[in-house]
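What follows draws every value from the coordinates through simple rules; no lab data is involved. Bear in mind that the values here come from a model prediction, so they are computed numbers and not experimental data. Cβ atoms are built from the backbone, for glycine too; each structure is taken alone.
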Structure I
Amino acid sequence: MRRQDPRPCVGGGEKAREGPVRSSSLRPAQQGRVGHEASHTRGWGSGAGAPRLLRLGLAMEALYLLYFTARFPLARLYDTLPPVDFAKLTSYFWGDSVAYVAVLTALFVLSVMAARSVTPARGRALAFILAGSAIFGLTLVFLYPILATDLFSYALRGRVAALYGANPFAVSPSAFPHDPWIGLTGEWAVSASPYGPLWEGLSYLVARFSGGNFLAHLLALKVVAFVSYLCSVGLVWAILGRLAPERQAAGTLFYAWNPFTLLETVGNGHNDILMVALILVAVYFLVSGRSWGVVPAMVAATLVKHIALLLIPPFVLYLAWQHPFWRRWLFLVANAAMAVLLLVVFWFPVWPGWDHWAVREAATGATYSPAALLILLLRFVVGLPAAFRVGRYIVFALFALTYLWALRRRPASARQTIYAGFLALMGYLVFAAMQYHPWYLLWVLPLAVFLGPVETVAIAVFCWTSLANTVIYDVLWPWLWSVLDATAIHLIGVSFTFLPPLLAALWYKNRQKAAGEILTADKIF
């Protein structure tokens, strides 16, 4: 969740909240030729690759350490009440905002240069990537979460279960006003958990392990994010080894050293990375032919955050059509029954009831999203309550069409299955996410790496705009309260966040067409 918004945005009824282009791929024989040629033109360990990567990695580490962790240490800032963010920590000074965007841009440039430098050698490349990932991650474990308050909410809900014996899905942290850390949850103190029982079970164990020490609790949650991140890096490597060996090292490094990945997972401590790691387990089972593990892994991801449910239909449909006709329906029924059984087993003991499920609350307000901008524009025509209803119908209809488009053809390969899942999640982010937050891109970032250059370029730009937009919403808006209302700031912020990725994808596709080149992801790196 983003920091408490300085101005109100839009809400349902009386309540207000503050606030693809498919790329073509090469045939297997062609892929082999491209990978063979690449390995001869950019050989790992040829005398320039490793030293260059080391220099780039050291430059990135210096920026993470000196600009982020040293300036905003968790140990010094964690008990600040009310919780602070980048804008408050820098006193809304424009020079700090310029420096933030400059450092962010430098990190992205360095990570792309590193991805272009690494080559397809196996063991040594993975060891180098993991070593850099571990160093960056350990540095960011000690960073105060400057862009979101979720880490504090995780900890307080863990205390609800571990220290007070209450059900975090039915009881909000505000039920325990005597807790010394209740103020750190901000406006979310009144909300029960919107996550899944697997996450809250893990959060309960972390709370018990920390023994009531809040700083230790926060650091333990950061370690969970750090371990999940490293696991996801290893899984991306393993999946690319089966899907695209010629860009296994470059694609893995692009994901692992991506500043967006590091800042939103270890830096801000978002639990999305645990869900992503479990999704990648399902993808690995998919590409390695272990169909028995796909649905359990995907259900486990759903038990962290419910959004993973969107990936189950395309994955199961692909697997079902690998069987003869008479076994196909048996496979579908068996996997559907297994998914339902697992969900019931985990949810039944803690289910708060449909009317009290916190996930429904997310649909009662809209901010930072194309849906919010649409509603704000519609209110000039039909008024706010009607605009919210009409706007919600429109965006969910657009999402439904996108999802049906993603499933329009039965996936004939694992890559097409991943593409269908990518489209489904992107459709949700662009249309159905009433409240858009940057870390949602973690859901699609690794999937884009498995696809083609258009998706990878679009997501790379999307990552940068999503991190940079904090300057618009958290710094620019407070400066210009008297000039910019909610509609104006959303017109600026949503356009800045969502249009450049689309334009980058169209530009790259047209450039490749004009050059008569085949669109393959190895062209990027």
Structure II
Amino acid sequence: MTSQTDSARVHADRDPNRVLIFDTTLRDGEQSPGATMTLEEKIQIAMLLDEMGVDIIEAGFPIASQGDFEAVTEISRRMQNAVTCGLARASKGDIERAWGALQHAKRPRIHTFIGTSPLHREHQLSMSKEQVLDKIRETITFARSLCDNVQWSPMDATRTEADYLVETVALAVECGATTINIPDTVGYTAPRESAQLIAMLREKVPGLKDCVIATHCHNDLGMATANALAAVEAGARQIECTINGLGERAGNTALEEVVMAMKVRRDILPYSTEVDTTKIMKASRLVSTVSGFNVQYNKAIVGKNAFAHESGIHQDGMLKNAETFEIMRPEDVGLTESNLVMGKHSGRAAFRDKLAQMGFDLGDNAFQEAFVRFKALADAKKEIYDDDIVALLEDQQTSATHSRMRLVSLGMVCGTEGPAVATLTMEIDGETHHHETTGNGPVDATFRAVKALVPHTARLKLYQVHAVTDGTDAQAEVSVRLEEDGKIVTGHAADADTLVASGRAYINALNRLMVRREKSAPPVQAAE
């Protein structure tokens, strides 16, 4: 057995109002269709989460694939402060695989789970209540023989019979689980029920006083944040969440929402975390770029419009006193007040200062590439706004991490006189290829040219364009979603030329598809 103890748990015991933040962006978040991440991207996200003060990082599901195993292993080696967690089903094979990936972590945690609701027992597991109890006893005992820090979850807890849930939780505590997580796996519960469930377990399972109680909520009914905070008010002291609320179906509890709710409403939520909230926007942008999932404009805390005011009454109030219509400051989450304006005469020092104000910290090579892109954009449009720079950096990040194929040049002839003709040059695995083809319009011709150079069977499920800023010279930001054999991938790109952005987004999606193919493995259920 390891000698490590869960210092985060000790901290929680010392401060009764301290809430641990358990981030599962890299595990539950990545289960979103199309959100597959590379090893390098997962490491980048994990290191930022560690830096911003997240307590526990669920790095992946090691048994799911070799790629997940390698990601959890590498993240385990790199985390300096956070507990590194790996997910495992209720089987010794899963648990051994998780421990194989976690054993080099400074602070490892094995997280094992099994379905407990009637639906899961009967239709997913084909097991009786007694068989499930036997499996809980066997697997938690085995996990504790490997690691002192074991988390256990009764999957679909909110639809499990109350007496049976009490029995399973009591057994898990008896067998050595140090954290008991209560998942609302299908987003079924409501705030009052969430609180009542935690209160009931605390009352009926005396051993829970020596454990951390966690809550894991899905957002199918739009109540994940409310349910998580209600659970905290009832005694839970760990919230499982993701950046931007990323996750299966409607997503998970959003980290930024629960953290800022506890920070802003200390009067009624007297709880604290150790998350550095000024890094929230940086994390949001990184996860959005890496996952390919844009943040909706009106998303709480991190949406583009979260601090925008268009109503005349609101604008008047903001000019007189920002607190009239803002309950938090933009800088609290890492936003700067300025939203202008750079141009072709702006130099390296000004550009670096602007990036620092916006929360971006680039290495020398990345900064140089960004500056070159910035200058090219400044030649194409008169004024460069913050949103332009964000789109530029996101596009650079995408190109850098999915680079087996890239667009070198694109020429187009189109109009009212005949079919569009696309002339495309691509670099594929270091070699340059050319193709010219026609299509029913310029976008169709561009995509046909890419497909001629990179044959595939993926179907185009989404093609979407929007302007990054106002004006006819605005950058176009393009999203492309492809599906092949049940694998869904999304690509994004931004450029002052809509067709160039379209071609690059399509190629970025294909690059992601190649990653999915490389990571493919027999399907493994990892819901929770």
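Have a look at I, II and say which one yields 3.4 for distance in nm of label points 7 Å out along Cα→Cβ at positions 254 and 422, as calculated.
Source structure for this number: II.
Can you say which of I, II returns 2.2 when distance in nm of label points 7 Å out along Cα→Cβ at positions 126 and 246 is computed?
This figure was derived from I.
Of the structures labelled I, II, which one yields 17.4 when mean count of other Cβ atoms within 10 Å over residues 54-61 is computed from its coordinates?
I
Out of I, II, choose the structure whose coordinates give mean count of other Cβ atoms within 10 Å over residues 86-93 equal to 16.2 when calculated.
I
Work out which structure the value -19000 belongs to, where helix-only ellipticity at 222 nm (-39500 (n - 2.57) for each DSSP H run of 4 or more, over all residues; to 500) was derived from one of I, II.
Of the options listed, only I reproduces it.
So if we calculate mean projected area of the Cα convex hull in nm² for every structure here (I, II), which label has the highest result?
Checked I, II; max of mean projected area of the Cα convex hull in nm² sits with II.
For distance in nm of label points 7 Å out along Cα→Cβ at positions 110 and 150, the calculated result is 2.4, so let me know which of I, II that is.
Of the options listed, only I reproduces it.
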